[in-house]
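Several structures are given next for inspection.
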Structure I
Amino acid sequence: MAVIAFNIARAAAVAADLTKARWATLRSKIIKVPGRIASTGRRLVLHLPTHWPWVDAWESLHAVATGPPDPATT
């Protein structure tokens, strides 16, 4: 399970444009998010801090995770 968790964290780092980040950096920038989750109208909303320095990485990760898939190439 530890290896699976590590691989998922690595994939999230690549999606967040943090490909060369070390494990401790991934934990502080992606995994340990200082935010809160609110549910409103059957939706979950993640409230991030106002002046959080890694908002761009999280927005990039969110866009990759929830956006349409890349077109298939032959």
Structure II
Amino acid sequence: MLQSKIEELNAQVEDLRLSLMNKEREIEALEESNKTLKIAKTLTGTEEHSDAKQKINELVREIDKCIALLHK
């Protein structure tokens, strides 16, 4: 009886772990989507045009650094 309860609880723990992992993936996807929406909003705003340009320049510099590291 006690062994079956332990097995049941272990199964519940595993289910909760899987559920937690799924929620973490969902959060990551939503955060990425939120980041994309913020960038898109920045690009559409006329007052924030320079902010968008600055962000794009930062991303390009970061990509250039990555490319340079790959060529080493």
Structure III
Amino acid sequence: MSPSITSEQLFAFDEARTAELARRLDEDDYPTPFDGLADWHLMRALAIHRPELARPYLHLVDQEPFDED
């Protein structure tokens, strides 16, 4: 189970740190799938709580709608 993302953690982000997170997500070269998922959750939390930082990278957290039928 991964640790919770805290508000202190989110407010420690700035533009440079958010860009680095986005670069890792875009490259998608993680040692384990869980590392990538942790970064995705972090970017998603930034998009919710710090939208001014995550706005340029929303394409990394948006999910395309799909038809399950």
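Taking mean projected area of the Cα convex hull in nm² as the criterion, the top structure among I, II, III is II, with the largest value. To test your reading of the models, identify which of I, II, III gives -12000 for helix-only ellipticity at 222 nm (-39500 (n - 2.57) for each DSSP H run of 4 or more, over all residues; to 500) when calculated. Of the structures listed, the value fits I.
Just so you know, all these numbers are worked out from the coordinates, no wet-lab data involved. Note that the structure is predicted; figures quoted are calculated from it, not measured.
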